[in-house]
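Structures follow.
Coordinate-derived values only; no laboratory data. Since we're looking at a predicted model, the values are computed, not measured. Cβ atoms are built from the backbone, for glycine too; each structure is taken alone.
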Structure I
Amino acid sequence: MDVEIPYRSARAWLSLVIGTVLVGIGLGFMIDAGFGVAPLDAFFTGISYRTGLSVGVILFLLSGLMVLLSWALGLKPAVGTLVTFVGIAILVDVTRLVGDAIGAPEWPIAVRVVWWVLGLVLFCSGVLGIFACDLGASPYDQLVRAISFRTGRSLGFARIVLDAITLLTAIVLGGSWGIGTVIILLVIPIALNRLLPLVKPHVHRDPAHDRRA
């Protein structure tokens, strides 16, 4: 597969890896807590519920399909795109296996609320790290960009339409949606808008390059 591998500092690559790990673990926490996840992830859990396949397997298969579809629409994937969906697919399943082993889905509501909030913090931190590294958008974001490019509509419009379709489908399929889904839709944009400009300069600083200069 022909993918773009741009030059980035070691910090950027580390940000990609850590971000991927945090998103995978955070998503696993939130699914087990049972208060809802982002629309796309709710869609994945709905298909998982209907097919009997794990969330990680569904995430891997459908993310790969989104990468191919966006590529067919003219948007070549970057290496970060591949790293994120493969890593998240593996980590969400591993996290849920551990959660099942310790009985997380059966914990009292108060404990599961704390578990969900912890998952949200990890998830948001991971998303921030992935966005800050500039090594490639997620498969879903790739598809949003490709549709926007092909249709001539704004990125915001394309995102809203896809979010609405995935959320409605998730509800029909019995996916993991709820009050947490609404919170995520509000928190993620705020976190990115406020924190991304602060984090990016640190991620892209290259101490080795600075010393040579």
Structure II
Amino acid sequence: MELELLAATKNKGKAKEIERLVAGSSLPIKVYSLADFNIYCDAPETGETFYENSREKSLFYSRMVKDVYTIADDSGLVVAALGGRPGIHSARYASGAETDPPLPKSDEKNIEKLLLELKDIPMENREAKFISVITLSRNGKVIESFSGEVEGIILTEKKGTGGFGYDPLFFYPPLKKTFAELSTEEKNNISHRARAFQELKDFLDSLIIC
């Protein structure tokens, strides 16, 4: 027996990554991408919080595939000195998150904008955190939401070549490395997404046991 899970992504590689994050449950979990169901439309994201956007995406796709648990996540970087920006606009921070439709995202341009906005902020005031919220739905009804976060410091220059997004700037004090300097195993042990997915996995285990 296998538990089927639809991830709100068209990227089959990301679906496989999610499958690894939820591995080790009481039952094997098979994670499908939207492409596996020939779904290529984009869900609306009109919320003002990670929770609202995660919920909106999860509900949208759960209505399209009956009787399959559906998950959607919304993640981003929150910088205290910037009043919480880039927040829900993290992916397209420098390319016009407010435009309709949004312009293509660029990790490098996002990093450039973040460094520019923080150029006069001293290191002791550059605290930040990555936040991830995952919502589980089925047949157009929200079942539960899960969250994870990890705190760090935004550096003044990039370090490391791994990861993506803001990872080269996000310094994680306990390991004395940026996220871009971490191995995949290290990152999967402590990242915001890993923590949120661990909560999801624990919840799915409780469903299976019941």
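For this structure, a couple of remarks:
- Computed 1.6 for distance in nm of label points 7 Å out along Cα→Cβ at positions 95 and 175 - originating structure among I, II: I
- Structure responsible for 19, with relative contact order in percent (Cα under 8 Å, 6 or more apart) calculated and labels I, II on offer: II
- Origin of the value -26500, where helix-only ellipticity at 222 nm (-39500 (n - 2.57) for each DSSP H run of 4 or more, over all residues; to 500) was derived from one of I, II: I
- Distance in nm of label points 7 Å out along Cα→Cβ at positions 159 and 191 - structure with the largest value, from I, II: II
- Structure (I, II) behind the derived value 134 of volume of the Cα convex hull per residue in Å³: I
- Looking across I, II, the calculation of mean projected area of the Cα convex hull in nm², for residues 63-142 alone that yields 6.7 traces back to II.
- Source structure of the calculated read-out (FRET efficiency 1/(1 + (r/R0)^6) of positions 47 and 183 (r between Cβ atoms, R0 = 25 Å, to 0.05), 0.15) within I, II: II.
- Parent structure of the calculated result 1.00, given that FRET efficiency 1/(1 + (r/R0)^6) of positions 71 and 199 (r between Cβ atoms, R0 = 30 Å, to 0.05) is the read-out and I, II the choices: II
- Parent structure of the calculated result 0.80, given that FRET efficiency 1/(1 + (r/R0)^6) of positions 39 and 151 (r between Cβ atoms, R0 = 25 Å, to 0.05) is the read-out and I, II the choices: I
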